[in-house]
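Rule-based calculations on the coordinates, nothing more; no lab input. Fair warning: this is a prediction, and the values are worked out from it, not measured in the lab. Cβ atoms are built from the backbone, for glycine too; each structure is taken alone.
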Structure 1
Amino acid sequence: MAAPVCVARIGAAHGVRGAVKLWTFTEDPLAVQRYGPLMTKDGARQFEIAGVRAAKDHLVATFKGVATRNDAEKLNGIELYVPREKLPATDDGEYYHADLIGLAAVNAANEPLGRVVAIHNFGAGDIIEIAPPKGATLLLPFTNAVVPTIDIAGGRVVIELPQEIEGEEPTLT
C-alpha cells in the first residue's frame, strides 16, 4: 500500500465556534473536502470536514466534533493525509511530491548522487532536494533541464548537474 499523501495543514483557530484556518496542498483547494475523512500521518486520528469556505489565501474549515475555539486551538499544526489511491490520476509529466520522495537520484552517467528527500516551493518555483550519502544536501531547480528524466517505475530521477556543482569552479568576471 502506498504511503498516505499530505493534502492540508490545520492552522490557527478562526472565531469562537471551532473553525480553523486550513492550508491546502491540492491544485483545487476545495478538493480537500471530496476525499472523505482526513487522517494524521500515523492514522491515529481522523477528521471529517463539516464545512469549508474560501478565505483570502487559505480555507476556513470546521470539523465534526470540534465545536469550541479551545478545541480548534489544539489542532494547530496538524497535517492531514489521505490514502494515495483516493487522489486523481496524474497526467503525463505530472507527479505527486509523495511519488518522488525516496527515489534514487543519479547523474546522466547513472552514477548515484543520493535520494530525493523533498520538493520545496518558496515562491519562485519548485526545488528538488537531494541528500547525498555524504556531504551537504543539494537544492536544485526542479526544471526539465535539471531533471530531464523521472522514472517512477525504475525508482530514479536523472539529474543534470550544473558544472560548478560537479567540481568546476565558476568563473567570475
Structure 2
Amino acid sequence: MTKKGQEILKKIKVIAMDVDGVMTDGRIIYDGDGKELKFFDVQDGFGIARARHAGLKTAVISARSCMAVKARAKDLKFDKVYLDAYPKISAYEKMLKSFGVGDEEVCFIGDDIPDHAILSRVGFAVAVANAVPEVKKVADHVTRASGGRGAVREVVEMILKAQGRWGVA
C-alpha cells in the first residue's frame, strides 16, 4: 500500500459492505423446505468484531433480505443493517447521515453492479477477488481473498493496521 493509500485508510470511520458475494461466496442455497441458507466465514466475523472493538462503525447494505442475514448481522452487532435496499445508494445516504460522516470516511466492500454507485463515492472502495470487472475497475483495492472466504477480514486488518489499532491481544 502506498503512503497515499495509508493516509486514506487512516481516515476511515465506517466499514460498510454488501452481503451476497462479499460476506458469502455468492451462492444462494435452499433447503427442502425452501429456507434460504448462507455460509459465512468465521474470520470475516472476527474482523468485523475487531473493527467494532476498535471504534469503527459497521453496516450492511444489501438488495436482498433473508433470515440468515438478519441473524448474522445481529450476531456480529452491526451498527446499521439495510436490507431490501435497491437502489443501494439511498440506504448509503441514510447511513452517512445516521453516522454523521462524509464519503471520504467510508470504506465499502462490494462485488457486483448494484454496488457500483456506492463504490464510486466512498473514500476507500474495495472489490473482492471474485467481483465483476466493472466493480474492480472503480475499486481502490481488490482483495486477494474471495467473498465469503476472508475478504472482509483482509480489509478490516488493512484498515486497522494503517490506523495502528490492529494489535494481537
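Work out which structure the value -1000 belongs to, where helix-only ellipticity at 222 nm (-39500 (n - 2.57) for each DSSP H run of 4 or more, over all residues; to 500) was derived from one of 1, 2. Show your work: numbers first, answer last.
Details: 1: -1000; 2: -10500.
Computing helix-only ellipticity at 222 nm (-39500 (n - 2.57) for each DSSP H run of 4 or more, over all residues; to 500) on every structure in 1, 2 gives -1000 only for 1.
Just checking, which of 1, 2 has the largest value of relative contact order in percent (Cα under 8 Å, 6 or more apart)? It would help to have the intermediate numbers written out before the result.
Details: 1: 18; 2: 29.
Of structures 1, 2, the maximum of relative contact order in percent (Cα under 8 Å, 6 or more apart) occurs in 2.
So distance in nm of label points 7 Å out along Cα→Cβ at positions 145 and 161, computed for just one structure, reads 1.8; which one of 1, 2 is that?
Working: 1: 1.8; 2: 1.2.
Derived from 1, not from the others.
Please compute distance in nm of label points 7 Å out along Cα→Cβ at positions 9 and 65 for structures 1, 2 and give me the label with the greatest value. Let's see the in-between values first.
Values: 1: 2.4; 2: 3.6.
With respect to distance in nm of label points 7 Å out along Cα→Cβ at positions 9 and 65, the highest-scoring structure among 1, 2 is 2.
Using mean count of other Cβ atoms within 10 Å over residues 57-64, single out the structure from 1, 2 with the greatest value. Working shown, then result.
On the way: 1: 18.6; 2: 21.8.
Ranking 1, 2 on mean count of other Cβ atoms within 10 Å over residues 57-64, first place is 2.
Using mean projected area of the Cα convex hull in nm² for the comparison, can you identify which of 1, 2 gives the largest number? All intermediate terms of the calculation are to be shown ahead of the outcome.
Details: 1: 13.2; 2: 9.2.
Top value of mean projected area of the Cα convex hull in nm² goes to structure 1.
Comparing structures 1, 2 by mean count of other Cβ atoms within 10 Å over residues 89-96, which one has the largest value? Kindly include the intermediate steps, with their values, before the conclusion.
Values: 1: 9.5; 2: 18.4.
Structure 2 comes out on top.
When you work out distance in nm of label points 7 Å out along Cα→Cβ at positions 17 and 121 for each of the structures 1, 2, which one comes out largest? Mind dumping the intermediate values first?
Numbers: 1: 3.2; 2: 2.1.
Of structures 1, 2, the maximum of distance in nm of label points 7 Å out along Cα→Cβ at positions 17 and 121 occurs in 1.
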